[in-house]
1. Using distance in nm of label points 7 Å out along Cα→Cβ at positions 147 and 171 for the comparison, can you identify which of P, Q gives the largest number?
2. A value of -14000 was derived for helix-only ellipticity at 222 nm (-39500 (n - 2.57) for each DSSP H run of 4 or more, over all residues; to 500); which structure in P, Q was it taken from?
3. If distance in nm of label points 7 Å out along Cα→Cβ at positions 131 and 155 is calculated from each of P, Q, which structure is the one that comes out at 2.0?
4. When mean projected area of the Cα convex hull in nm² is calculated, the result is 13.5; to which of the structures P, Q does this value belong?
5. Which of P, Q yields 4.1 for distance in nm of label points 7 Å out along Cα→Cβ at positions 107 and 123, as computed?
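Read the figures in this text as sums done on the coordinates, not as results from a lab. These figures come from a predicted structure and were not determined experimentally. Cβ atoms are built from the backbone, for glycine too; each structure is taken alone.
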Structure P
Amino acid sequence: MVTRNGLGVDSVAELVSVMKTRQLSMASAGIGNVTHLAGEYVAALMGYKVTHVPFSGSAPAILGLIGDNVDVMFDALPSSMHQAKAGKIRPLAILDDRRFPLLPDVPTLKESGYANGETSAWIAIVAPAQTPRSAVLEINKAVNDALLKPEVAQKFHSIGEQPMAGTPEDLGNFMAAERARWLPLVKSLGVKLD
């Protein structure tokens with residue numbers, strides 16, 4: 001969770017105080033993606049509405065924050081971390097169950113008083129449904145072997161990502177849980193695939 005510097009808040013509590021006085025604008029990297037849904041989810045968790053301002057990607061949205069054109073954004077760490085470290089935007093909370101080593105002074109949303117606010121952006125490798133099981137298992141093994149190499153894990157960690165190895169079934173179960181979690185919010189927002 002990051003804000004524009006001109007908003008003048010340094011914590012989630014201060015952000016909520018501002019939200020009590022007016023509806024804030026929330027940048028996202030596009031309609032229906034994790035930066036949009038996370039923002040709507042957390043705003044609802046806090047009991048406030050935001051005005052969604054979709055951009056065509058994280059970089060333009062971050063520029064909107066830097067230019068004081070929008071108030072807040074719920075962004076993936078790799079795309080906002082450098083601007084936060086440079087002091088061009090203010091990180092208020094990490095939407096994970098733990099702090100990130102690259103921004104150790106930024107509390108989690110739970111530490112800021114809002115449990116159940118954990119959200120994450122994730123990337124998975126998938127194949128068409130008709131792909132032979134043997135090919136899926138071969139690709140899965142190669143990816144897991146790579147992710148378990150210390151130098152690969154370190155590269156992911158250096159950009160604020162956490163690699164996760166697992167089975168195709170683990171991924172299927174995770175994706176089903178994510179769908180169950182996010183589908184009610186997507187429906188309530190009226191998000192449609194174009």
Structure Q
Amino acid sequence: FWLKRRIPLPRATFEGLTPLGMDSRKVKLTVDVLVFHLAGDELQLLTITRGRNPFQGCLALPGGFVEEGEDIEIAAARELAEETHVEGLQLLQVGAFGKPDRDPRGRVVSVAFLAFAPDAACQADDDAATARFQSVRELMGRQWAFDHAEIVAAALKLACLHAEAKRLAPLLPKGTDEALAARALSECLQALHSGA
């Protein structure tokens with residue numbers, strides 16, 4: 001039944017370049033990386049301040065464009081290292097985010113990954129003006145670049161699902177208390193849903 005129904009697609013008008021110089025007829029692929037760190041019982045997230053437009057000076061996740069022929073997980077690790085000097089983490093794919101208006105430069109789809117860091121060591125580089133770990137609770141309600149607030153919410157939800165299914169341990173740094181990490185994730189997700 002559902003295969004026979006035709007869904008009308010909106011007509012696209014392609015006029016060449018967007019105001020920020022991207023070809024509006026091509027879909028670009030980016031990666032974003034969410035790196036969590038457990039500081040005591042506080043869940044922290046690695047954030048950057050964007051050093052370039054669009055959203056220069058805004059809070060964002062580390063990430064960037066996938067190079068031609070590059071695997072997306074390798075691109076995520078590369079972008080994370082270039083912007084924050086954080087390396088060697090196990091990445092878990094969160095999902096793809098592709099609302100047509102998510103990037104003012106043109107049609108850009110982002111694949112997000114999450115990871116857990118053993119410490120809060122990081123250093124801004126490349127097109128990140130700053131890089132630092134911040135309390136997830138303090139980040140709630142803040143203005144983010146692109147759709148990064150939505151990506152953070154999706155990553156928290158996925159990490160909580162892994163914790164509930166007892167599949168969080170392989171993602172955590174050695175020696176991390178899995179129950180403590182699960183509780184911190186759950187509390188942040190509850191706070192996000194309650195608007196706290």
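1. Q
2. P
3. Numbers: P: 2.0; Q: 1.3.
Among P, Q, the structure yielding 2.0 for distance in nm of label points 7 Å out along Cα→Cβ at positions 131 and 155 is P.
4. Values: P: 11.9; Q: 13.5.
Label of the originating structure: Q.
5. The read-out comes from structure Q.
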